[in-house]
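Q: Once you scroll down, you'll see the structures, which are given as structure tokens.
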Structure 1
Amino acid sequence: MEILGVVTGLLYTWFLIEGQEICWLFALASSGIYLYLCFQKRIYAESLLQAFYIFTAVYGWIHWNETDGVVGKPLPWQWHSMIILSGTGMLFITGYLLSRLTDAAQPYTDSFTTVFSVFATLLMINLIPENWLYWIVIDAVSIYLYVKRGLYFTAGLFVLYTFLSIKGALEWML
């Protein structure tokens, strides 16, 4: 099942970078698979993130059709400052709650990837080019998270995601 999640996740990202609408079908499949896997491995915030991804894939597909997949304009740096500051605050709150209220394996790392993935996803589905810069960092941290939980194929997926995010940044921002 993990390998199927890896394959559908890679296809989603590849087709998204290339501007192919079919990416959203692979987003739905990958998110459903990882919702199950993350819950099984006690990565709870990441499980919730996968549920969020299912809903945003539907929105992304609708928005994609409305805009013909045309990449938007960059956001002013003030927006990114607000995202980073509010994300950091949310990271500490959710990390604390996960560490106190659950048996989460990596509460703060899990919170980091989840909180900032929500922001990056919102940027991505609205075709904001800087989304890829967020993904580069999130994907690199995710490698550590998944290695610690024994999901080695998924960690390998995030190595590939890191490189695909670099490719996405170059294609969408240059």
Structure 2
Amino acid sequence: MLGQRLLDHGEEYFSYALGFAVIGLMWVRHHVFYRGIDHIDTHLTVINLVYLGLIAFLPYPTRILGLYGSQPAAVILYATTIVLVNIVARVNVVHALRAGLLTEAGRREVRRREHWFIVPAVFLASIPIAFASPRAALYCWSLLFILPALQRRLAMR
């Protein structure tokens, strides 16, 4: 009986795995970015706190996605949160560049990640798709695995 009840929560397991992967990826990128910081100012600290607040909020839309993933509002809440996290992360980078807070290695790393907009663009594009089909919006997110590989191939040519 318990075994079957555990198996009945497949969407929740998926949302947990998705949430872990997304937060893990964001943590790694944030860590790499901060490795290139020479010094920190008050603005960077405030922006970073907003970023941290959004990351701390992320388990909530992840849970909602696991419980109500077949409903557009759940997909839209999750996608909107991811877009906001990525925008704030980019504000962090732009501020650090303009304020001269990055080391040379940090500036090189920022230039290397010039296609930062792919993640928020995919999640933003999934929002109107979610109104028609929440499942199609979720499948849209798989573009995040395809687009970077395609971009690298095109860059090699």
Structure 3
Amino acid sequence: MPRPTTTKEGTLVPIPTRFFVTSGKGINKVSELNAFDLALLQAHIGEQNLVSVSSVLPIGIRQVERISIARGAITHTVLARMSGGEGEVISAGIAYGFRTDGQGGYVAEGHIHGTQKSLKEFLKWRMQEIAHFRGVELRRIHYRTEELVIPMDHYGVCIGACVFLP
């Protein structure tokens, strides 16, 4: 359970203290949804109940190695997902970085019909915009991406994820 913080209204709000990044890809002949399930399993987050969250890294959060999460756990995740069909090249992933002033950081998710190289250029631009909008500078930007060339008669999905932990 994330550490609780009391707001002005007295409500407890969980704040994550750790995160890890992961990615995966899947191909399937039957359906896009099955390919998505395979990508989640490859990323080791296919047995959790994923809850989409926005992209703010709180003050003091630290990155850890991927850990095993209990089956069925409510899992807060910034998730990038790209789906495609036969013959397509798809990519999905995330970029993340910390502010130079020590006040946390940000995560950007992205997905394209195209290569990892093009996706990284897009993610770099997104991170620069995030910093610009807030009037801050970021330290080094990190990337976690997947690329997939989808075979004929198949569906494919790539994902990238930032998973928040207590």
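Bear in mind these aren't lab numbers, they're just calculated from the coordinates by the rules spelled out. The shown structure was predicted, so the numbers you read here are calculated from the model rather than taken from an experiment. Cβ atoms are built from the backbone, for glycine too; each structure is taken alone.
Q: Thinking of 1, 2, 3, which structure, once relative contact order in percent (Cα under 8 Å, 6 or more apart) is computed, gives back 27?
A: Checking each candidate, the match is 2.
Q: Quick check: 0.35 is what I get for FRET efficiency 1/(1 + (r/R0)^6) of positions 28 and 132 (r between Cβ atoms, R0 = 30 Å, to 0.05), calculated from one of 1, 2, 3. Which structure matches?
A: Source structure: 2.
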